[in-house]
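Next come the structures, one after another.
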Structure P
Amino acid sequence: MSRRITFLGTGLMGAPMVRRLLGAGFPVTVWNRDPAKAEALAPQGATVAASAAAAVENADIVFTMLSDGNAVGAVLFDGGVATALKPGAIVIDTSSIAPPIAREHAEKLKALGIHHIDSPVSGGTVGAEAGTLALMAGGDGETIAGLADVFAPLGRVTHVGPSGAGQICKLANQQIVAITIGAVAEAMMLVDAGGADRGKFREAIRGGFAESRILELHGQRMVARTFQPGGPSRLQLKDLDAVAAMAQSLSLQLPLTEDVRDEFRAFVADGHGETDHSGLLLHLEKINHREREESR
């Protein structure tokens with residue numbers, strides 16, 4: 001008998017992940033704060049629950065894909081999910097949250113006889129739809145190994161350490177993503193200002209040492225100037241703020257991360273919180289235009 005799965009949070013990332021699980025034959029119950037986003041999955045076979053607590057009744061595995069640690073905590077503990085779960089159930093938090101919060105959630109659930117895995121993902125909506133996400137799992141290795149059939153439709157899972165380790169790895173991933181987006185955006189501006197074609201530049205360096213998924217996907221967004229999320233810039237900033245907090249707690253200096261965090265903070269403050277993070281190009285273009293105007 002297939003294990004019963006509940007998925008809490010069916011937004012940009014959660015909805016395609018649910019479709020992958022349904023396509024693999026798992027029975028999935030869904031809940032979302034905006035009911036319309038959950039109801040949209042009913043034609044694919046999902047069962048829609050009226051509340052998060054009702055959704056997890058009799059569930060063997062509960063996925064959460066929510067905006068931040070506060071949202072996850074509110075749903076799990078304030079929304080009655082933790083007390084509605086049966087002993088032995090497994091919570092897989094695929095949200096991106098601060099590592100100390102993930103460890104706190106794990107301890108609170110353990111006291112109730114519930115397993116917790118922090119397993120944030122990388123690959124964006126494209127990876128969620130294709131089932132090619134990178135899943136970074138922190139928690140008990142035996143529990144994670146026993147979930148191989150559940151993770152398989154979603155992508156490739158790697159056990160990276162104890163509780164909270166998945167979130168640490170996701171923050172490191174987000175550092176690389178943000179810095180690389182900034183590097184690609186600045187390179188696009190340089191070649192354009194120097195008289196080269198941005199699209200041809202991207203084609204020319206594909207397959208060389210500068211190749212990356214960022215160059216492939218976000219570089220194309222910069223060429224086409226299509227910045228619908230994707231990954232909203234407010235969430236990229238949220239992750240960079242979490243990196244900064246962890247760096248401070250570990251007495252680390254991360255100057256590249258600090259610089260790109262400042263640029264994302266300014267970009268979001270300028271009204272681009274919902275713009276895809278590849279849209280950082282727009283911010284860099286704006287400040288360069290302003291500086292050229294001021295130098296005249």
Structure Q
Amino acid sequence: MKIAILSRDSTLYSTRRLVAAARERGHEARVIDVLRCYMNVTSHKPSIHYKGEDLAGFDAVIPRIGASVTFYGTAVLRQFEMMGVYPLNESVAITRARDKLRSLQLLSRKGIGLPVTGFAHAPDDVEDLIKMVGGAPLVIKLLEGTQGIGVVLAETHKAAESVIEAFMGLRANILAQEYIQEAGGADIRCFVIGEKVVAAMKRQAKDGEFRSNLHRGGTPSLVRITPEERSTAVRAARIIGLNVAGVDILRSNHGPVVMEVNSSPGLEGIERATGKDIAGMMIGFVEKNAATGTTRTKGKG
């Protein structure tokens with residue numbers, strides 16, 4: 001099988017592991033920088049060119065598209081889909097996952113547990129927005145932030161007002177969420193492939209920090225998840241339409257709540273914490289499904 005891996009950096013751990021896993025299983029794997037691709041969008045013969053070469057003949061494509069290049073990256077992935085190449089995650093599902101508000105609304109509609117969340121751009125009544133999510137302490141997030149950047153814990157009512165007003169001054173869209181204090185600065189990353197949680201790790205924030213992202217100094221460890229957490233993670237990935245997802249869950253007093261569904265979850269932390277060959281499982285899923293062309297969203301927005 002000929003597999004394209006869309007990644008801007010071939011030296012990244014996740015990219016290297018996917019290439020190695022594909023080659024170990026006898027496949028041809030090639031890393032392609034999405035920003036260097038250019039496309040011929042025609043109905044009779046859509047094509048993608050890369051450094052002067054026509055990228056034809058691929059059986060499957062694994063998107064590892066960074067948040068900063070979502071628009072162009074998903075356009076390239078969509079072009080591969082038009083050419084009949086099987087995508088591990090579809091362009092529609094990735095676009096859904098990257099839009100935090102849209103993904104939360106989709107999850108909410110299907111009854112997935114979420115923190116109480118308010119969304120605003122320029123609220124006339126900041127006081128009411130704060131009250132709506134249960135008051136301080138609360139978490140305020142930039143809608144476009146990633147890896148914990150643009151996420152602030154406002155511990156007092158006054159601090160919350162100041163942060164919201166500052167973001168409003170930048171004309172930014174913000175999410176205000178209840179702070180799940182009982183989680184103790186830890187979340188659980190469930191790695192979903194298909195209809196199964198294949199691995200899970202606990203991410204604990206460092207002292208003095210509430211964000212548990214590994215990029216922010218959080219430490220990963222093995223964790224046993226409950227059947228409810230397992231079911232929540234699988235359902236969340238299915239609702240967004242992702243075959244492979246990192247579902248971030250907080251343990252609250254009223255059960256598991258989903259913080260985010262990540263369409264390009266990193267492999268390094270979870271492979272090292274669990275000792276599992278996640279990259280090999282991803283390639284195995286491609287092998288099983290690429291031949292049948294089984295997709296989830298079938299191009300639906």
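Only the coordinates and a few stated rules stand behind these numbers; no lab work does. Bear in mind that the values here come from a model prediction, so they are computed numbers and not experimental data. Cβ atoms are built from the backbone, for glycine too; each structure is taken alone.
From P, Q, which structure was helix-only ellipticity at 222 nm (-39500 (n - 2.57) for each DSSP H run of 4 or more, over all residues; to 500) = -14000 calculated on?
Values: P: -14000; Q: -9500.
So the calculation was done on P.
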- Message: Starting from the value 2, 10, 16, 16, 15, 12, 9, 7, 5, 4, 3, 1: which structure in P, Q was P(r) over Cα pairs in 5 Å bins from 0, in percent, for residues 51-162 alone calculated from?
- Response: Q
- For Cα extents along the principal axes in Å, for residues 227-274 alone computed as 36, 16, 14, the structure of P, Q it came from: P
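Check the numbers for relative contact order in percent (Cα under 8 Å, 6 or more apart) across P, Q and tell me which is largest.
Largest calculated value belongs to Q.
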- Here FRET efficiency 1/(1 + (r/R0)^6) of positions 139 and 267 (r between Cβ atoms, R0 = 35 Å, to 0.05) has been calculated and equals 0.85, so which of P, Q was it run on? Q
- For the read-out distance in nm of label points 7 Å out along Cα→Cβ at positions 43 and 59, a value of 2.5 was computed from one structure; give its label from P, Q. P
